[in-house]
Structure P
């Protein structure tokens, strides 16, 4: 029973704080029109990123547009999309922490602070938030690739997924996404130098 208590508590915190905004009147958010306009254009098969003139890419609107396809275009559908993004955010952060030798109390405290500061209160998709979520996911896969003792095929899968999410982050918002890629390149470079093995680093760059 105790074996499953810790992950249940951690995932429960993530789920509860992600879902809370769905049960309250949601305040309008500045620049929400960007989310709606871009997701609706993508939902209609158009190209929302062609004329916005800001450092954003089409990946920002993919999740909201998919939710428009599933539930229909409405503001509450955007709230559902953010609920999903918040869960991805919390799970990715939890998995990133699992790559480090933290005790159960420290990890739970970190997840609780993360949920209070980075999940709670985000009821609409925001490009400045989504880009960080995908970065965290990419860095989580990368850290498990660097620190784990998995089979070679598993390590390559982790590296590939890391590259995917970091590129997805870049094409969500280029300026912040580039920072995530830079952090990943530094981590990969330092690890390659320490291990005196550059195959994975070369593959990551490709």
Structure Q
């Protein structure tokens, strides 16, 4: 199936494509579509649905539309940054931060918390798939872990260097692509998506 991904992030496309090997994923930019969506909803699922519907409105025929909204929720921060994961630190700095800056800002804000169990966190991934006018599907997955005291690893992107996957004992950035796909929030959600696509 041809799937149009509601994202301008090539890293997300790579992660989805590694698992959705039987399908063709395309970014809006590859079809010369200008796509931008303000993620202003209160939940990951609402944001994913909003993105999917916005892209479906301008998508050419013949494409399913897939949207993802993901983020990190940290218990010591009351679940923040949550749906504002990509904008974390923006208010304090007056601009969008690059990933290394966001990670450094997060580590600074948690520097007074030294016990691992008090640095608990989870990555969440919500997916929305639009396969037709009345065929809209959503699903959500997460992975438990905690925030490291410094960055580790060279792989992945975003918060991967500071998020330790509980079952792996490594940060997302230290995992191989295959290991990450097996345990990550996006990997888990995408495997459920494969089942859903097989039923369409």
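Since every read-out is calculated from the coordinates, none of them should be taken as a lab result. All values reported here derive from a predicted model rather than from experimental measurement. Cβ atoms are built from the backbone, for glycine too; each structure is taken alone.
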Check: With relative contact order in percent (Cα under 8 Å, 6 or more apart) derived from the coordinates and found to be 19, which of P, Q does the value describe?
Finding: Q
Next item on the list: For structures P, Q, calculate mean count of other Cβ atoms within 10 Å over residues 97-104 and state which one comes out highest.
Entry: Q
Next item on the list: Using the calculated result 144 for volume of the Cα convex hull per residue in Å³, pick out the matching structure from P, Q.
Entry: P
Margin query: Given -23000 as the derived value for helix-only ellipticity at 222 nm (-39500 (n - 2.57) for each DSSP H run of 4 or more, over all residues; to 500), which of the supplied structures P, Q does it correspond to?
Written below: P
Check: Out of P, Q, which structure matches 1.7 when distance in nm of label points 7 Å out along Cα→Cβ at positions 9 and 161 is calculated?
Finding: Q
Margin query: Quick check on the output: 12.8 is mean count of other Cβ atoms within 10 Å over residues 57-64, derived from one of P, Q. Which one produced it?
Written below: Q
